[in-house]
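Each structure below appears as C-alpha cells.
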Structure 1
Amino acid sequence: MPKKSRIKAIPAPNTAYLGWQSRRIRSVKAETRKELIKSHVGFKHANLGVLLLGLLIIGGSIGLIATYLGTGSVLTSPHGRIGVS
C-alpha cells in the first residue's frame with residue numbers, strides 16, 4: 001500500500017486527471033506504464049473520488065437542513081419538489 005499523501009489540489013479536476021492516467025496505464029508503452037504504476041494513480045484517483053463524493057453528500061445534506069430550518073418544510077417550493085423527484 002502506498003504512503004498516504006496530503007491532498008494539494010481541488011478534488012474534482014485532479015480526480016478526473018488521475019482517472020484518465022489510471023486508464024492510460026493499459027494502453028501505453030512499458031516504460032511509461034512502470035512510471036504510472038509507481039506513482040499509484042489508481043489509488044490516488046479512488047481516494048480523491050471518495051473525498052469528492054463525501055463533500056457532495058455533506059453539501060446536499062446541509063442544503064436540505066438549511067431549507068428545512070428556513071421554511072419549516074423541504075417540499076414547499078417547486079424547486080424542492082423537483083429536486084426530490
Structure 2
Amino acid sequence: MEKRKYQRQSASKEISFTTSLLDFGEMRRVNGSALTLNKSKGGACIKTTIALEPGHVLRILSDSRMRVAVVKWTKIEDYYYIAGLKN
C-alpha cells in the first residue's frame with residue numbers, strides 16, 4: 001500500500017544546496033550539489049556525494065528560488081547518498 005500523498009514524477013535536474021553538518025564536534029556549513037531522481041508536490045528524491053542524514057535541513061537553490069527541505073531518509077548506493085526530502 002502506497003503511503004504517498006502526492007504522485008511522484010521522474011526528474012533529472014542538477015540542484016545546489018547548503019546544509020550544516022557536525023564535524024568533530026563543530027557545526028560546519030557545506031555547499032553541495034545533487035541530481036534530482038524524482039519529485040512531487042511534497043518532496044523529492046536526490047542523489048549526492050554529501051553524507052546526508054535524516055533531520056538535516058537543506059537550503060536548495062532551484063530555478064533562482066530558495067527552498068527549504070528536510071532529509072527524511074537516506075541510503076548509500078555505489079558511493080552516493082540517496083536521500084528522500086520533504087518540503
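Values quoted throughout were computed directly from the atomic coordinates according to the rules given, and no laboratory measurement underlies them. Keep in mind that what you see is a predicted model, and the values were worked out from it rather than measured. Cβ atoms are built from the backbone, for glycine too; each structure is taken alone.
What to note about this one:
- Computed 2.2 for distance in nm of label points 7 Å out along Cα→Cβ at positions 41 and 73 - originating structure among 1, 2: 2
- Highest-scoring label, criterion being mean count of other Cβ atoms within 10 Å over residues 33-40, among 1, 2: 2
- A value of 0.60 for FRET efficiency 1/(1 + (r/R0)^6) of positions 25 and 49 (r between Cβ atoms, R0 = 25 Å, to 0.05), calculated from one of 1, 2, originates in structure 2.
- Among 1, 2, structure where Cα Rg over 2.2 N^0.38 Å as derived comes to 1.07: 2
- Origin of the derived value -23500 (helix-only ellipticity at 222 nm (-39500 (n - 2.57) for each DSSP H run of 4 or more, over all residues; to 500); candidates 1, 2): 1
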